[in-house]
1. For relative contact order in percent (Cα under 8 Å, 6 or more apart), which of the structures I, II scores highest?
2. When semi-axes √(5λ) of the Cα gyration tensor in Å is computed for each of I, II, which one produces 22, 17, 17?
3. Of the structures labelled I, II, one was used to calculate distance in nm of label points 7 Å out along Cα→Cβ at positions 17 and 169, giving 4.6. Name it.
4. Consider the structures I, II: one of them gives 17.5 for mean count of other Cβ atoms within 10 Å over residues 81-88 as calculated from the coordinates. Say which.
5. Out of I, II, which structure matches -18500 when helix-only ellipticity at 222 nm (-39500 (n - 2.57) for each DSSP H run of 4 or more, over all residues; to 500) is calculated?
6. For which of I, II does distance in nm of label points 7 Å out along Cα→Cβ at positions 33 and 97, calculated from the coordinates, equal 2.8?
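What follows draws every value from the coordinates through simple rules; no lab data is involved. Treat the numbers as computed from the prediction; the structure is a model and nothing was measured. Cβ atoms are built from the backbone, for glycine too; each structure is taken alone.
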Structure I
Amino acid sequence: MKKKVARFLSELGVLKLSKRTGWWYAGVKDPESVAEHSWRAAAVAYFLAREEGLDAEKLCTHAVFHDAPETRTGDLHKVASNYFKNKVETEARAEKDQWGALPKKTRLTELNEKERAVLKDADYLECALQALEYESTGYRLAGDWMQRVEKALKTESAKKLLAEFKALKGPWWAGLKEKV
């Protein structure tokens with residue numbers, strides 16, 4: 001078991017080096033890594049799951065690993081994925097190979113339909129928050145991601161959280177300096 005898990009964990013290190021390539025279309029020269037995206041998507045999944053009455057730890061765990069297949073397929077942005085027969089199937093095969101090599105007791109449990117929707121919404125919401133951050137630092141084309149996410153969200157809690165993201169004014173730390 002230890003050797004297989006060690007190999008998998010080593011493979012996941014590739015995600016720290018893999019940039020989220022879709023942001024290049026917005027002019028972002030050095031976008032966040034896939035690992036950075038997965039980390040915050042896991043945090044979003046935790047809070048969405050709580051709002052939806054689901055197992056937050058389960059959804060958070062799934063979000064940590066949701067882009068693991070990209071160690072083998074790369075981060076395919078929307079334009080590039082149009083040229084693949086079936087991106088979803090390709091990533092599913094990579095995921096099956098990755099997890100299939102691991103001992104059964106270490107594998108993730110299956111998600112039901114609602115859990116999958118929440119996980120996908122967490123993925124989208126992390127992109128929306130990243131888009132807001134890029135847009136606030138001058139990458140005006142990042143706003144397109146926000147519009148796409150708004151149309152794609154499925155759960156009410158995700159839609160409400162997106163509205164809160166959009167309502168944020170100023171940096172997260174605004175007002176904290178005065179408290180010191």
Structure II
Amino acid sequence: MRVISGSARGTKLFSLEGNHTRPTTDRVKEAMYSIINFYISGSVVLDLFSGSGALGIEALSRGAKECYFVENDKSAMSVVNKNIEKTHLTENARVIFSDYKTFLENTNVQFDVILLDPPYNKFMCDQALKIILDKNLLSNGGIIVCETEAEEAINTGFALKKEYKYGKTKLSLFVKG
């Protein structure tokens with residue numbers, strides 16, 4: 001797992017031991033960022049379900065103004081912090097130890113880019129998207145990317161812009177509709 005582009009390009013990232021997290025593959029991450037790259041520069045990003053922090057770190061490396069990393073696993077949070085330090089992106093990183101619902105229900109930050117990569121088949125994208133919509137946490141012109149299992153359906157009040165499938169993984173892009 002590495003940073004693909006930007007100021008931290010090529011930096012190898014730490015990952016979590018075991019299989020309680022499922023990191024986004026470099027192939028899927030590269031595809032995701034080729035799709036959303038023009039949204040990144042100067043944006044405020046939310047990396048919900050951060051895991052190793054790879055998705056948010058990629059955004060910071062590519063010029064995001066700020067990224068909020070939200071994770072509720074202490075081991076994962078430790079890896080997020082180590083990866084942010086290793087890539088020298090600490091100044092623009094906001095690391096929050098919280099479950100996703102509590103964070104979303106208590107923040108008033110509006111995000112330009114929201115990255116959702118929850119555990120598969122737990123319908124957490126649906127739940128997160130409902131709170132994001134209800135609390136108006138996506139800025140006008142913003143985008144949400146949900147990474148789910150290819151067959152998982154997502155029900156949301158946001159307009160589906162496009163879906164992309166990569167083997168067992170699906171990326172769904174949503175905008176305010």
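1. Largest calculated value belongs to I.
2. Corresponding structure: II.
3. Matching structure: I.
4. The structure behind it is II.
5. Clearly, the read-out refers to I.
6. II
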